[in-house]
1. Suppose helix-only ellipticity at 222 nm (-39500 (n - 2.57) for each DSSP H run of 4 or more, over all residues; to 500) works out to -3500; of 1, 2, 3, which structure was it derived from?
2. If you rank structures 1, 2, 3 by relative contact order in percent (Cα under 8 Å, 6 or more apart), which sits at the top with the largest value?
3. One of 1, 2, 3 was used to compute distance in nm of label points 7 Å out along Cα→Cβ at positions 63 and 383, and the answer was 2.8. Which one was it?
4. Quick check for you: by mean count of other Cβ atoms within 10 Å over residues 55-62, which of 1, 2, 3 is greatest?
5. Rank structures 1, 2, 3 by distance in nm of label points 7 Å out along Cα→Cβ at positions 191 and 455 and report only the one at the top, that is, the highest.
Structure 1
Amino acid sequence: MSGINYSEKIPNNVNLSGDRTLQRALEHWQPNYLQWWREMGPEASQNFDVYLRTAVSVQPDGWANFDHVKMPDYRWGIFLAPQDGNRKVHFGENIGRDVWQEAPGEHRANLRRIIVTQGDTEPASVEQQRHLGLTAPSQYDLRNLFQVNVEEGRHLWAMVYLLHRYFGRDGREEADALLQRNSGDQDSPRILGAFNEKTPDWLAFYMFTYFTDRDGKFQLCALAESSFDPLARTTKFMLTEEAHHMFVGESGVSRVLQRTAEVMNQLKTEDPAVLRAAGVVDLPTIQRYLNFHYSVTIDLFGADQSSNAAIFYSSGLKGRYEEGKRADDHQLKNDTYRVLEVVNGELRDTEVPMLNALNEVLRDDFIKDSMAGVGRWNKVLEKNGIAFRLTVPHKAFNRRIGTLAGIRVSPEGMVLSEEQWKLHEHKWLATPEDREFVSSLMGRVVEPGKFANWIAPPVIGVNRQPINFEYVRFN
């Protein structure tokens, strides 16, 4: 089914009414989800009418409808991409066999683990961002924040459906636990470290949606290759929605850079103190934010060598990014890959079995994609005649996971002593003073078409609407 049934309590295109036991279980989970949204979703915004898109189809053309809606009334649902009856396993040990429509017993635990980990990130980001609406730089940006939030909520629904439908009592218990953990909670934190970090201001939000949602893109692409067909079909449609989240991040940082460049040219200065006094974010501070969010995000790909990654691949549970475009045997038993290690105080490449290095393969794909966007940010500076260029730090910089965890490495890739690191850390990572300054710029702008001083307007509005469209009705 490509069309979505909105006549049911839970919108879906999976014929939910045909399985009354499953339907009742999900309808029982729904009030708990809505309670979580009221308590942990966007703060002080439940009565706003927000110009949001809602999926009406899973086909690429015309899949979304835009209208003003109160967020608690948003129709969160379960949407899978159309089934391909001829789809075969195309990597791992079961190449050529039919994909699975049920979770095989020998793979249930690992599949459940994969789905729970992905599912846990979705509500986590909503929790991290729940205060940002109070300091939005424009109605346009406020609307984009809320769009990201409701779609992360829908992605949670996608994972919860899989847990309920295919994993029995264990799945139902895991689905309940997804609402019980909270980002940054001392006793019950989210599973992955980056999703327990604070998102205290809008520059951090743009960096998060550019880098961390891009991690989401690559993880979802790897899962869209899965031999477990319901997971592959679920993540394929999630990717359609995820593209907007990365756009919010990339365009947000571009607009911050544009405004800073304008003020630099007006005042004819590069002095961070002068620019801060003028109410814009200086470029070195933007670089330090970039360094932090980039380094935290690449840790999300896991250890550089992982037996679990090898098992997931060989079993057909999780592929590589764009698996079908790769010119190899898609089993990788005789392939190697280079990973970094520290030898005699220097970073060195070492060859390891590729199956064990698949986290690193995905991380490197992410790095390549991220660098392209940073290049587009630099085009903004170049067009404004600004010589400064943003850079992506070395992938060993500020790592907390894997072989490189805790090793002090400069953004240029030089291994440092702890003393050298402490001497320069304030130049490389956002300091409390940086964050305090950026926070001082944050103040809600609510008039349609108006923008905070520290950010430039977008080139075009949402869904071809004018920039001064009333994206949010505050009621």
Structure 2
Amino acid sequence: MKRTKIAAALLCLSLPVAANAASFQPLGKTGMGGAGVAVTTDSFASYWNPAGLAFYEKPFSAKLDGGVGININSALAENTDKLGKLDFNNLNDLNASSSTNALKAAGESVQFIGILNDIDSKGGTMAINPGGALAFQYKNYGVGAFVSSEMDVYVNKVDRVNIMPANNATTLPQFATSIGAVAGRQNPVFSPSQYSAILAAFAGNTAVVDTLERQLAASNKSGLSTDQLAQAMINLGGSFGKNTSISNNSTSLAVRGLLLTEVPIACGYKFDLKELGQLGVGGAVKVMMGTTYGSIINIQEAKGSNNIVKRVTDSQTDSTTVGLDLGVAWRKVLPVVGQFNAGIVAKNLNSPEFDAPTGFTGKTKVEPQVRVGVAIDPYSWLTVAADMDMTRNKTLALGSASQNFGFGATLKPFSYLAFRLGMYTNVAESSVGPVGTFGLSVGPDWLRLDLDGAAAFKSATFDNNSYPREAKVEFGLSTMF
């Protein structure tokens, strides 16, 4: 009973925080909330903590693993999908064949400005993280190939100056003529206070304001709120006479990626500390092959979030370097608690660098990452574990970071069946929030199938559909004997 209470207490203490990002991908441990530093002793110890090899359970193990994850931070994906609904051919010039077409273009230009305002205010990122591994362990030695990646889209620049929807109608009277402006409010979109502020921005030109309001009431493709449309109208009203044009708008998104293949040669050694338990130390020297991706996309070329993600591989550069990981693990059987495990790993201690993709300067650096983990085995059928990043890890997305905390439990009611349940969150950023994880293993030790998944409780829009802000799926096939 006491052991059950202690296991539950460890879970409860973990609730305030949790994690994920491309800095330390939870290969093979998604279902455990990404907690693996203190408990991984098989072929994946070469990645998680080479000191774990000192505590190998079987002389030989091998595992094949693959999966993919998505991360939608803030409203960038939703805003690019809204932009994809606008007709930029008309927005760039009001020299339309009729005032009706010109008015349609003017209404969409207001929406364009509103979306720009929201991008400038909220920013955001989109990321896709495919990964996989094939690894082997023989006694206290390990080798393998571990593939992790970070494919990020983020805001590079927001241009709120070039927002006029015409090249020739640079004055308010010319604009009024182009759209066939006529005074008269029908189905008002704006509140009295909003209308007054907009009217002031348009120098009291009631005909233009009323005409644009009618058009927005009839067609709001982007689904902007009244407040967003009102602010966009005010911005448009202040742009006349400044010789600007949407055709010159330089708002852009940056698409960056790093596909990293690590090939480690690892080993771990165990020292018997007698009544103080057992200490394992380990290290891994690894060949690191990196492919960096990068491009800058003008916002008018975005055409939706799905199209942007496809542009990740527009430009790429390959390079190879070496990396160094060191780890420590400690184990001791404690009264009441049972088996207690603790570990710490420092990855990429030499700060390996890769050549930047074509069009980008400098190097893409993988900075050192330190993670700690603890775990208890109060019963032969129950393991509870938690991990925490001690370093704030930068990502490729400008200004974005990850510092992961995760926890989870494995229940093994039978030798051929195991269930996993956990949670993680990125304590460096709050947009995604907590992410729940789950997993299932079926089969004997000599051939086991692992299925794991994760999903955030918050949702976001991608390609005009609603998805969890973060989600993962992972599969594995392993053997040990």
Structure 3
Amino acid sequence: MKKLLISILSGIIFITNATSIYANAPGVVELGKIDDVTSAIKFSEEMAAIEQEDLWGFIDKTGSIIIAPQYSFVHSFQNGVAWVRKDEHTFFINKKGDTVIDGWKDCDFSFGNGLLAVKNDNGKWGYVDNKGNVIIEPYWDDACTFSNELAAVSQNDKYGYINTQGELLIEPAWDMAYEFNDSGIAMVIENKDNAKIGFINEKGEYVIEPQYTACRGYGENLLTVCKNGKWGFIDVDGNTIIEPQYTDASVFSNGLANVETEEDIGAYINKDGNIIWGPNEIFSHIYSGGFSEDFVEVGKNKCGIMDIDGNIIIDLEYDSCYQVDNGLTLAQDGETYYIYDVSNAKPDSSTLNIKDVLANNPQAKSNRNRTYDKVIQAYNALKETLNNPDSLQIISVKTHDTDIIFKYTATNSYGAIVTDYALYSDYQIVQGEMGSSLAHSYYISSASEEINWNDIEDYLKSIN
């Protein structure tokens, strides 16, 4: 049985720098944490922005600081570069922190169609590529992000659209203009003093006449729009799909939209307008982007992460949770931010489901998963300290407060099989004779509790 476990573990990589105090669904892996953080921005390209002592920098998915906090503000990485501001100076850096695009008075936050809007010292905007080469000479009074090979630009306080060659395709005619979405329409405002939103096609023709006061965005062929103070949904031809009736609403994703049915009470609806979950205050925080990679943040006073089936894969115990990107998310507990990989989450019978929360009858959920996950992470750390990791055989395992203690056998550097003790404390194996001595002391302590190693084996098989 133990040999089977070692064989299974050899094909799995467990990485950790920390263990949170909360239990999550099986398969959710805690990769690390970082302390003394006052704010953060979600992961993008396996980097997340964090703020410490009023300065921003970047961490990787283990919580290690890769680019030290030094900027007054930053944006997420995109195409290997990120917008940063330092001493009122804006520029772009790469993932090593090297400056890659500089020398402009101002610049847009992100690239679109491989181009970035930049402003020269004369106040005119043009576009550069991701190496900083000028592709469209600065000429415009303002310039926006490219999408669908078109970008809104302004001249004499009116916006029109150019293509990626800099050619004017739609004459300036609007006070405000926005990006084209995937369906080929863009939101425009003719008169910002009496702002009514309409939508045009790529020829500059209205496909939806100005009539809305706000638009949340576009998702799954539907636009989330506001009219007379209420939010609803229309299609790209302007047909009303769900009448404006909500106090707030997200875009559709995964066939669902988060809506606020009344103040501080939210629900999830399908495209027929039928309520799937809710109404309940747990859905009152509207996440405008909706589901990301089949996951979404939920919660009011305390937050967690829910999957598309309603399973709470990260417990509702955090001050905030962040949108999932490439399987990675941040969960905030005060000034400590935990990093989770949820890409292999495998909810089981012990996993809380949103239906239980809404029924005010949460199923009993022990800390079993959290403890077992920590033991597996400690086991992985122990293997990394051995000369012959494949020889490791666990005799027994115990917990002492937040520490893990192993009694084990392994082959030493001389080829002899030895019995020893190991202590996993403060997120690492305590090395040397001191570590072995402490481990033995904790192991025989009456305060230590034994865990059945067979249960660890069974748990691991259940999530793989």
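Read-outs: derived from the displayed coordinates by stated rules, not from any lab. Nothing here was measured: the structure is a model prediction, and the numbers come from that model. Cβ atoms are built from the backbone, for glycine too; each structure is taken alone.
1. This figure was derived from 3.
2. 2
3. 1
4. Largest one: structure 3.
5. Greatest value across 1, 2, 3: structure 3.
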